[in-house]
Each structure stands twice: as structure tokens, then as C-alpha cells.
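Engineer: Each in C-alpha cells, the structures are laid out below.
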Structure P
Amino acid sequence: MAIITIVGAGMMGSAMCFPASDNRHQVRLVGTPFDKDVITRLQKDNFHEKINMPLPEGVKAYQFEMLDDALEGCDLLVSGVPSFGIQWFSDNVLSRIPESLVVLSVTKGLEVEEDGSLLPISEAYLKREKDRGRKLSINSIGGPCISMELCKRLHTSVALCGSDSDIVHWIASLLTTPYYHIHTTSDVVGIECAVALKNAYAVGVSLAIGMAERSGCELSNPQASLFGQAVREMLRITHLLGGQTDSVIYATSDLYVTINAGRNRKLGELLGKGLSFKEALQKLPGVTLESISVITNVAHALHIRHEMGTANINQFPLLRHLDEIINQNAPVKIPWNEFG
């Protein structure tokens, strides 16, 4: 039995309690300062208000002020914060742990550098810790996994990646269950970039869902065509960044589940109905949309690379148009003739 501490009581962080607890590990869920009400309720009767169900029996909930207690004797630390919280996690959590403590990130996102480089979340964490003179083991997991379905123990297959194969296999041994199937790989860039990109492209594919509702008829061809272009562009970006194209399989399956349900599907659907980006956000108050930062950061990086002559932004017409919708207030006008 291991002690697993999860920081972040949002949807995916909380969902990770289920495979960890089912494997009879001691699980400690620590809320961020934004999770105070959730943790207070959990401490009262073990009911999680965000996922609308109890956590497995034995999971112990901690307010963030009790982080040191939650880390005592910890074997694995799981980062369950959203992508916009990684600086906070680095400053307030990673800075306080010993270098020997292994970290697993379930966060999806990409950070853009001045030269157009894109850093996966684990590499962004490592860079911050290197600046502090520290070296940590940061690993990541991603794939087709809707948090509520994980809580219901439905089957899924995900990819766990990291630079040390022994550590990666050890983490997999802690979390693999009869329903949570984990494959391991050393392709950190490929897995992390691909699963972050699926959030962006889920918005793009879901434009067709909103367009169908707006027209009052079924529109399968547009959605399928957008799906194909999304996969094509994810392959190109993953290759451009040095990842293995096989890793896009996990992003493709993750894209499939995301456009069937989820926050990014809803955003694309609202935009496809004709709402402006600002109007769509007003319909989604309090909803975390990591797709926005992924679209913005990746498009910005590609524009930088385009100017440097190391990439062609016009090879990514769907992503470019999503950036125009979100950051330039452009109406939805899918560039069908540029696909391919």
C-alpha cells in the first residue's frame, strides 16, 4: 500500500481518487484555495459536490492549509490543478516537497516560449524547478478519460509518460485497475502535446454540432470533415514539436469522447450556433476551459515559427480560425477550401 496525495479537488483530480482507492492505497485529497467549500463538505459527510457523489470510503480530505500533513509519508504526489494553475502549484506545492517525491500530472496544456517553442506541462514544471536549482521526477498521464466516467469505473485506456521507465512503470502499477488501463511510453512530448491539442480541436469539431442545431437538421458530414482535419493538424503539430505520431492515437480517442460530452464541446456548440466568443462565455459561467489557452498559445507559437520560416501557419487552417474566433472576435466561417 502506498500513500497518494492529490492536490486539486476539481473533476479529474477527484476522479483519480477512485483507481487509487480501489487499489487499497491511502488517498489524501487536498483542495486548492478555490476548493474550500468542496473540502468542507467532504470533511462533513464525504460527499463531493462537484462530481455529485461520495468519494470512496477512506479518502481523507484536507484544506490547503493542511498540505504539510497531507504530504507526510507521501509516496506519490498527483497534480490535479488546471493548466492556468501550474505557476501556483509550482510556487506553493512543488517548492515544498523533497526532490525524492515522484510527481504525476493530470493537467493538460502547453506553454509558449518567446522563440515559438511549446512546453508540455511536465516540462514547464521541470523548467521552473530547474530555475530553483532542483530536479524532480515529473510524469504525466492522458487519454480518453472523462472524469465522471472514471468515477463510475467505466473502462478506459490511457497513456502514462515520463523520462524514467522504472518510475513510469511503478506509477502504472499503483493506479492500474480492471477498468483503468494504463499504457506506458517515454514519448513525453507526443503524449502531452497531443492530449492538450484535443481540447482545442474539440471546440473546432463541435462547431458543426452548433451549426446543425442552428439549421434544424442533422449534419454528419461537416462534423466528420472537421474531425479529420483536426487529426491531420494534431499530427502535423506533434511531428513539428518532435513527438511520435503514434501518440496522437490517444489524442484522437480523447477527441472522440470530448466532442460527445464536455465543456469544450459546449463552447464549440455555442459558437457554431452563431454566438460570439464573449456571448458563449457568458453562457458558461464558472466553467474551466483549458481549450482557450491551448488555442491561443499554439496559434501564437505557430505565428512566431511562421515568421521565422520554421513552420507554415496556413497548414493549420482550423486552429488558425479558432484563434481568430477567440482572440479577434471573428464570426464562424470555416475555411473548408483550405483543408487538407
Structure Q
Amino acid sequence: MVAQPASDELKVGSNLEKVLRSGQFAVCGEMAPPQTCNGDFLRRKIDIFKGNVDACNLTDNQMAIVRMSSIAAAKIILDEGLEPIIQMTVRDRNRIAVQADLLGAAGLGIRNVLCISGDHMSFGNHPSAKAVYDLDSLQLVHLVRQMREECMLVSGEGTPPKPSKPDAPWNKVPTPLFTGAASNPFGDPAEFRVVRLAKKVAAGADFIQTQAIYDIPRLEQFMSQVRDRGLHEKVFIIGGVLPVRSPRALTYMRDEVPGMSIPEELVQRMESAEDREEEGINICVELIEQIRGIEGMAGVHIMPPMWEKVVPEVVSRAGLLPRPTFEGSRE
């Protein structure tokens, strides 16, 4: 389908932004960059996502495991015609490195960034590494907005133009990045979840991607609070869904991953299923359909860990094809 966004409202003109501003229900995917320098690992997965998602996240040393940089991985898939969303953590960079990477990403044609804290080093393969956290994720969101809308660095350089060089190009070039942040509707204390979200919206978040959703009643309670504050009218909220192939995956997330809410009935469904992979797909499709029916939800973010091949089937069965296209979009 060919959709038409309100062009005068576009901030950077990424495909994801166009989909969201056109009122279409957005679909994002996710890939983890390889633990090697081999870009073919990513290229082999391009066809799984192209035509099925509007943009694809590239994780940033997910689980604190060393991988190809999200920016390099994003450039690889961008060149293959798939729009990337780089994830950027504050765990590994001080403010100098953060700003340099944002400038570099934008210079390579990357137009979407998700600002996050990053998993603790104890999860990964360098547990003795030192964390940086020069900025927090909230400050990172504000920084990206400032670089885009005010052409200003943290130091204050860049705008307004220096009196001695009022027409210097480097003083006036915005950093065109559609800015995302993460939110967990299921963390404790629950009453502070929407407060945290409101702070990210105030800092300049354009879109939000949530923690993996399994508990629809809890999500509905969260979204009721979101609507009470009018936040759904200020930011695009994209619900995370994570298809699983076994009951063990659900029980691991329930018992070991903080901030997850997984109803026991889903575990029992997976345990009793004759074909557990098929049941995992069924559950994911049902969750998407329910998320789509909640006022204020603007899309879904499909996170298939080492199971990317399931994305086309999930998107198709959820009735989310064809994806919208726009004049001038990359093919």
C-alpha cells in the first residue's frame, strides 16, 4: 500500500517516522550483529526482514557480549535496502564518544536511534570491564534531540553561530536522527513506570519500544495511565513481542529476567502443546492482535532471538502485510 505522511510534520524523514506519522501500525524487527567481522552473517538475513518490517533494530553489544558495532551493522543492512535502527548504550561510551558516534551514524545515512542504558557487564564475556555511564539513557535522549533541533553539543558548541564565523557550516548542521527510548510497563514499582516514560517524552523521545509483552492486562493498565497523561498523543509507543519455541524460554524470562511479567497460562500452553514452535507463533500472533487493539499502541517490535526466519510468518498471520511504502523510499 502507498501511504502519505504529513510531510510538514516529519523531523528526519526516515521510513519508520513516515509509517508512524501516516497512522499506519508500524512493524519493527531486530537482529543481533555477529560476534565476528563477517558482514555476510547480516546479509544472509536481509530477505527475512525486507518487505516484512518497516525498520530493523541492530543491538549494541547485547547482553554485554562483544559484537560488531551496531553502527557498522546498520550500514551493512542500509546498503542492502533495509532501514536500520541503531541501538546506543551509555554503558560503553562517555559523552565525547556518544556524540562522535551519533555524528558518524547520521553521516552514514542512518536515521533512527534507540537510546538505552545497556545490560550489566556481569551478563557478558567481559564481566570485569568498567562501565562508563557518563550520561544516563534519559540524558542521551535529550542529547540527540539537542543535536538535531538545536545543532548543539553537550559542551554548548555549535549554536548559536560564533560571532567570528557566523556562516560556518559546522555551526548549523543538524544531526537528523529519529529518537527512540525504551520503556518497561511491567517493572516495579508499577506506579512509577508511566512517570519514567513521561520524563523520556519530555526529554525528546519520538518513539518508544517496550519490554517484551506477555501480560496484556498489565499492559492495558499501563496504557490507561499513559492515556490519562496524554502521552500517547506525544510519542509513538511500539510494543515489544518475543516469539518463543519452548516453555523453558518463558520460565527463564519469568524467573531470571527482572521486569518480566509472564502469565502461568502461557507457560502451561507451551508445555502442553504438541508442536511447541507452532504454539509459540500462535501466542505471538495473538499478542500482536491484542496489542493492536489497545488505544495508544502505534506498532510492534518483533524480537526473535536466533529465530529470525519466523518473522515473515508472524507478520503475515497477524494481518500486517503489505507494509506501507512511500514515494522516494529506498527499495
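Engineer: A value of 13.6 was derived for mean count of other Cβ atoms within 10 Å over residues 187-194; which structure in P, Q was it taken from? The partial results should precede the final answer.
Structural biologist: Numbers: P: 26.4; Q: 13.6.
Derived from the structure labelled Q.
Engineer: Have a look at P, Q and say which one yields 19 for relative contact order in percent (Cα under 8 Å, 6 or more apart), as calculated.
Structural biologist: For relative contact order in percent (Cα under 8 Å, 6 or more apart), the value 19 is produced by structure Q.
Engineer: A value of -10500 was computed for helix-only ellipticity at 222 nm (-39500 (n - 2.57) for each DSSP H run of 4 or more, over all residues; to 500); which of P, Q is the source structure?
Structural biologist: Checking each candidate, the match is Q.
Engineer: Here is a follow-up. For mean count of other Cβ atoms within 10 Å over residues 235-242, which structure out of P, Q has the highest calculated value?
Structural biologist: Q
Engineer: Distance in nm of label points 7 Å out along Cα→Cβ at positions 83 and 275 was computed and gave 2.1; which structure, P, Q, did it come from?
Structural biologist: Label of the source structure: P.
FYI, it's all coordinate maths here, none of it is from the lab. The structure displayed is predicted, hence computed values, not measured ones. Cβ atoms are built from the backbone, for glycine too; each structure is taken alone.
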